[in-house]
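Undergrad: Following are the structures in question.
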Structure I
Amino acid sequence: MIAAENLTKRFGAKTAVDGISFEVRPGRVTGFLGPNGAGKSTTMRMIVGLDRPDAGSVTVNGSPFAQHRAPMTEVGALLDAKAVHPGRTARSHLRMLAATHGLGDRRVDEVMELTGIASVARRRVGGFSLGMHQRLGIAATMLGDPHTLILDEPVNGLDPEGVHWVRGFVRSLAAEGRTVFLSSHLMSEMAQTADHIIVLGQGRILADAPVTDLLQTSERERVRVRVSDAERLTGLLAATDVAATRTAADTLEVEGLPAAEITRRAVGAGIDVNELVPLRGSLEDAYLALTGDAVEYRSAPAVSAA
């Protein structure tokens, strides 16, 4: 388990992490979300002792990371997949890490097979794609068969097969009773992978809840409707306090009006209703609602070309 209490980190006048407290429990995948600059990477670095808190504390499995006699057997951390000497081969990199804990070549071979990089074991890392770097990094986290996994953007650069593999891999680790803490900017993937979500914004916790609870808070009354005359129905609904967006020539997404009322109005105007589908809120909806006021780097509105 990871436990943080009043964790704070400042860089000069900037407070990157502002007195946060949370627990990452075993037996579930905990997702860590937040805009760029929210303090996620700094928090992860403090967990594994790479940054020292200015206040507060964080422990892993009951002790600060630096106090574990064999930290690789307690925590496997992937914070920067490309932090590997480019001149080393994949196997020599893993053997070097394994030697720090007295782990033999057999374990190195096992984790390379596990992550699908056995075929490139003797290739120099400098020629790896980002996806292969990620697989090598995950192999390194598993060398000590740790109780806790901390993964920062582990699916970045992976192809669909790799993303699918990481999802199944981390869920299987959680099912074994391990603690899994991972960050990602891919909301759809996080919705499929995580059981629990912590959202950080401007160094503070905005949400700490099960995924199902966050989805419930994001649910808005939205309906997809396919009709015989979408343009006419759009005009009809525009006269009321309803948001109607054309998503196809014959299809609208309507927000703010129950499905039964949409049907009544359409049929009353002589418009045939061919499909009516209530839409659930998404994790992305919940995330954007939570972080709307906590975005540090905000893009300008898009301007269409003349």
Structure II
Amino acid sequence: MYTSEISLAPPYSFERLLRRLETHPDPQLLVDVQEGTLRRVFRVGSRPILVSLQFQGSMEEPVIRLRAESTLSETEQQLLEKTVRHMFSADLDLAPIYDHMRGQQPLVILTERFRGLRPFLDSDLFQCMVKTIIGQQINLVFAASLTERLLELAGDTLQDEEGRVFMAFPTEEAVARLEPDDLRPLQFSQRKAEYIIDYARAIVNGTVDLDRVWQMEDEEIISYLTSLRGIGRWTVECLMMFGMGRPDLLPAADIGLRNGIHMVYGLAEKPDEKEIRRIGEDWAPWRSVCSLYIWEAVGAVRRKEVWE
């Protein structure tokens, strides 16, 4: 067993994170809101490791207590902690972002209501892209169901001390070995199945180098990945936001963002993509985080939180 404490940049609202996870189902996560814990399997190198994360401290002194249910080498410890810090946006400084948002009246209430909310990212770019492709043009609940079916088909499983089963996301190699006919009985559309498998095979055969992507500028990443069938600009923008944590992306075609801007800005009609991009110009260079706060406003209403 390996344990560690990970300090985070304040403010950090674990409560807000857990609330958000309630409306964003993820079959890999076991979340206990009352205990402030999150459990899931991480791939550390090539190994699936069951990890428990306990949220401790306060919003101003936030700490994650990490416990891995396996013995880890020093290299594996470093890889795991790096992944956790990445997923929880541990080093993101919210102060300059809030200063910027307070300069735009419609966003002021969001900095107050959702203080300490920050992006919760996917653990790696393969997983993020596959989940994004799965989620195209379907609702969150069905997307989570399809993701779970893929995990059951091609992923690894681990059990905890109480016999609960946890699923690890499939590797690129495991998905590349699949055929579309393997996914069709799971309610994947033919196109969606093809796009996911094509993406995995592009990584396995070297057409796509995900390590190289981290060194690219935003537009270069978009050009690089949209050359693949079934991957458009919106898909890559989501990858950069939710997989890489890039700060200045605006997925203007997103329906949730459209609904949120309509509500937060008090517009007479829902904005189209052109209008969203116009409004979003004022959010630069923090359009990713501003988008997150707009989405959270929609989520808060769905959870029937009081909205004034």
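A short reminder: the numbers here are calculations on the coordinates, not readings from a lab. Because the structure is predicted, anything quoted here is derived from the model rather than measured. Cβ atoms are built from the backbone, for glycine too; each structure is taken alone.
Undergrad: For which of I, II does relative contact order in percent (Cα under 8 Å, 6 or more apart), calculated from the coordinates, equal 21?
TA: Attributed to the structure labelled I.
Undergrad: Comparing I, II, where is Cα Rg over 2.2 N^0.38 Å, for residues 61-132 alone highest?
TA: Details: I: 1.19; II: 1.46.
With respect to Cα Rg over 2.2 N^0.38 Å, for residues 61-132 alone, the highest-scoring structure among I, II is II.
Undergrad: Could you figure out which one of I, II the value 19.3, 58 for Rg and Dmax of the Cα atoms in Å was computed from?
TA: Label of the originating structure: II.
Undergrad: One of I, II was used to compute helix-only ellipticity at 222 nm (-39500 (n - 2.57) for each DSSP H run of 4 or more, over all residues; to 500), and the result was -13500. Which label is that?
TA: Numbers: I: -10000; II: -13500.
Working through the options, I get structure II.
Undergrad: Distance in nm of label points 7 Å out along Cα→Cβ at positions 125 and 237 computed as 1.9: which structure among I, II?
TA: Numbers: I: 5.3; II: 1.9.
The value was obtained from structure II.
Undergrad: If mean count of other Cβ atoms within 10 Å over residues 245-252 is computed to be 13.6, which of I, II is the source? Show your work: numbers first, answer last.
TA: On the way: I: 13.6; II: 19.9.
It was calculated from structure I.
Undergrad: Can you rank I, II by Cα Rg over 2.2 N^0.38 Å, for residues 197-260 alone and just name the one with the largest value? Walk me through the numbers before you get to the answer.
TA: Numbers: I: 1.57; II: 1.17.
Structure I comes out on top.
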